Structure P
Amino acid sequence: MVKDLTVILQDRPGTLADMGEILGKAGINIEGICATTYKGEGAIHILVEDSTGARHALEAKGIEVTAEREVLVKEIEDRPGTLGEVARKLANAGVNIEVVYLTTKTRLVIGVDNLEKARSAI
């Protein structure tokens, strides 16, 4: 089962490369990624199959995994309006989206406040 891991890195050249190399050397494939920076830090969300292996590899090199969560991963059509349609279904079900990003193979990753309700809605 894929999981979203959150990692906070320093906002400086090389930190994302370090993280990618660590995971690569551990044989962990990054299925999806979202990264933003703010006030000197980078909040990185990575989607991985082997969350335990990813956590061990990163933490062994001093990179803390600050959160791990099960997320919805939905195959979507690559066309205008698709995100709005999915988000509207969740909103109508009273589900709050906390993180969203695209992955390889046109899949949408959605972290929500109520996973079971979200699964029912879409």
Structure Q
Amino acid sequence: MADSVQGIEALAKRFFDAIEKGDPDTIHAIYADDARIWHNFDRTTIGRDENLKTLRGFIKTAPKRSYTDRRLTAYPGGFVQQHLLVAELPNGKVLELPACIVCEVADGRITRLDEYFDPKPLESWRA
């Protein structure tokens, strides 16, 4: 069931829901131990632990986060999700960041995540 299309859909939902809720333990459990995460804006690949460090920082920085307009397509071996990330700083400044995530899944865990977004809105949001 974990690698069925329905299982992959449920995994994707759990993953993004965990980020919204600020639950790094669930995110950690969803990533395979050797998961690789790649970003289009810097073309670098990082590991699970480095990505979790970034996500923990994001969760701390933006106590309010949501993924809206989720468009998920799951298929055997992975999924693609397009969404709008909406995050709010404690001072009320809001970020709206359209993104696309492409994931490979094996044995019910994310083994690779490729993230596509324009980083420009992040620069002005953090300023």
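Quick note: the coordinates plus some simple rules give every number you see, no bench work behind them. Just so it is clear, the model here is predicted, and its values are computed rather than measured. Cβ atoms are built from the backbone, for glycine too; each structure is taken alone.
A few remarks follow.
- Entry that produces 1.0 once distance in nm of label points 7 Å out along Cα→Cβ at positions 27 and 51 is calculated, selected from P, Q: Q
- The greatest value of distance in nm of label points 7 Å out along Cα→Cβ at positions 19 and 43 among structures P, Q is that of Q.
- Structures P, Q were compared on distance in nm of label points 7 Å out along Cα→Cβ at positions 83 and 107, and the highest value belongs to Q.
- Read-out distance in nm of label points 7 Å out along Cα→Cβ at positions 59 and 91, computed value 3.8, structure in P, Q: P
- Comparison of P, Q by Cα Rg over 2.2 N^0.38 Å - largest value held by: P
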